[in-house]
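S.K.: In structure tokens below, several structures.
Any read-out appearing in this document is the output of simple, stated calculations on the displayed coordinates, not a laboratory observation. Model, not experiment: these values are computed from the prediction. Cβ atoms are built from the backbone, for glycine too; each structure is taken alone.
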Structure I
Amino acid sequence: MSDRPRLLATLEGYAVEGGLDGSGEPTTCYRATISLGRHEGPGEAEGLWRDYEQVLDLAAEVGLDGVRLGVEWARVEPHRGEVDLAALERYREVAAHARDRGLGVSVVLVDAVWPAWLGMEAWLLPWTVPHVIAHAQRVATSLDDALDHVVVFADANKLVVNGFLDQSAPPWRRGASHDAASARRQIEQIMGRLREDPTVGPRLVGATRTISLDLAAEEIARQRAAAHCQEIYVRALVKGSGPSAAPAGLLERRDGRWAVAAPAPLLDALR
């Protein structure tokens, strides 16, 4: 580990890409509650499935070391065993474009969502384990030399707490402490298997930290200076929309064009 952690901005696919959980589109664990009107889905989001290159060009100008790209599993494998090779190739194009702009690339495999076909209670079902491993191997192999690091779970603790303890995300459970403990064990089992995997293991990132852009610039600078980790993730490059949107973004679309939205003091704190 170098003395200076890499600073990467997150691009959380579900919130920014568009084309998920709509009519005729790949579905995620949020589809049922979106259909019931419990909350809004991402809709067309920021349209980055088409326009990733535009925001990556700006990311290179902001002074970041790289980006952490969410590879949306539901898009890559919309039905069990049905892999969309064109979607994988698109993610490879995006990662390669980032590398061409001098940006490092880490990918996250499971952020806030997973494919609907895994089931709402996916992290309690043993048959989920080989599917996560297969997805990880597929992404690492497909992106190959365009990829630096793999992050399996963006925030495993948040995944469990939100889903099983405070009812703020799928599977919408509250106080299910026994099931939360079981989910944690299964997630650690997945991580253990992938640490030993010859394709994925060497690319797994070590200690990380996430910094939210809704903090004051002084606090961001303090947290960055105090972090002892391999990568720091700034949440987020683009805010996005829907249930998993970030609180703030470094970039925003203005009159049809992407521009830097962050104030100078915040950018200084990140450089």
Structure II
Amino acid sequence: MNPSDHGRFCWYDLMTTDPIGSRRFYAELFGWHTETVPMGEHQYEMLYQGDRPLGGIVAMDAKEGIPTYWIPYVAVSDIARTCDLALGLGAVVCVPPTDLGPGIFAVVTDPQGGVFSPWQSKQELPPAPGKSDLGLFCWSECLSTDANSGAEFYRQLFGWKVEDRPMEIGGRDTIYRLFYQNDHHHAGILDLPAESVSQGARTHWLNYVSVEDVDAAADKASALGAALLCTATDIPRTGRFCVIQDPQGGMISLFRHFEKESE
């Protein structure tokens, strides 16, 4: 793995209680397809957009009571060191470094409860997709019960630069903290609304997929059985987005990047 890829989002797994239904939904919505590949001692359903792999589908037992969710992977140059550092910063390493063949992964819960996977690849990673590469993940966002502490955790863990930007979201003023990796902003973190926390919302990562038309994609998702959690909304000087919950319960955001963006 190229050292410059350290701290970059590089993969996304859908942990689902209904792999068949999930596969069908995302094939219809984005045109993704899957291939079953060996991964260590197990078989793994790899997700593709065209000929580019972007993630995978992992079956969960519904009896365990864990709802379907997406988990982002972050490339690291030394996964053992990353996990040790995460522990020292107050995180929980739910799955210790585990060799899967093409790389080594772990599962970490940040101090506020957000789940992500460090990934130490044994191979060169493909170039990062652009914000307008349709059908590919283009952004990741942590909605946190304590965004200030969360931003400091990720800054220390991955070396991300943090930039605060005042924003109005849903009629309320807030601070959106941008994460920069190699001087490129690729993710962000913000506080969950107080009313959401009071209703039981927990820290989680929300991942964005680039689409040609957010409104049309949202309508299609609804027709396929998804719930619309946040209607299509413009982000000034940035793009248009909405948030959906797939029929299995996984949350994802649909995003259209404005051609001219103010950095």
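S.K.: Which structure, out of I, II, was helix-only ellipticity at 222 nm (-39500 (n - 2.57) for each DSSP H run of 4 or more, over all residues; to 500) derived from, given a value of -5500?
M.R.: Of the structures listed, the value fits II.
S.K.: Let me ask something additional. Given that mean count of other Cβ atoms within 10 Å over residues 13-20, derived from a single structure, equals 26.0, which label among I, II identifies that structure?
M.R.: Structure I accounts for this read-out.
S.K.: Could you figure out which one of I, II the value 3.8 for distance in nm of label points 7 Å out along Cα→Cβ at positions 141 and 245 was computed from?
M.R.: I
S.K.: Identify the structure, out of I, II, from whose coordinates FRET efficiency 1/(1 + (r/R0)^6) of positions 85 and 237 (r between Cβ atoms, R0 = 41 Å, to 0.05) was calculated to give 0.95.
M.R.: I
S.K.: For relative contact order in percent (Cα under 8 Å, 6 or more apart), which of the structures I, II scores highest?
M.R.: I
S.K.: While we're on this one: Given a value of 0.65 for FRET efficiency 1/(1 + (r/R0)^6) of positions 101 and 133 (r between Cβ atoms, R0 = 30 Å, to 0.05), point me to the structure among I, II it was derived from.
M.R.: So the calculation was done on II.
S.K.: Compare distance in nm of label points 7 Å out along Cα→Cβ at positions 45 and 77 across structures I, II and report the one with the greatest value.
M.R.: Top value of distance in nm of label points 7 Å out along Cα→Cβ at positions 45 and 77, among I, II, belongs to structure II.
S.K.: If Cα extents along the principal axes in Å, for residues 149-252 alone is calculated from each of I, II, which structure is the one that comes out at 42, 33, 27?
M.R.: Structure of origin is II.
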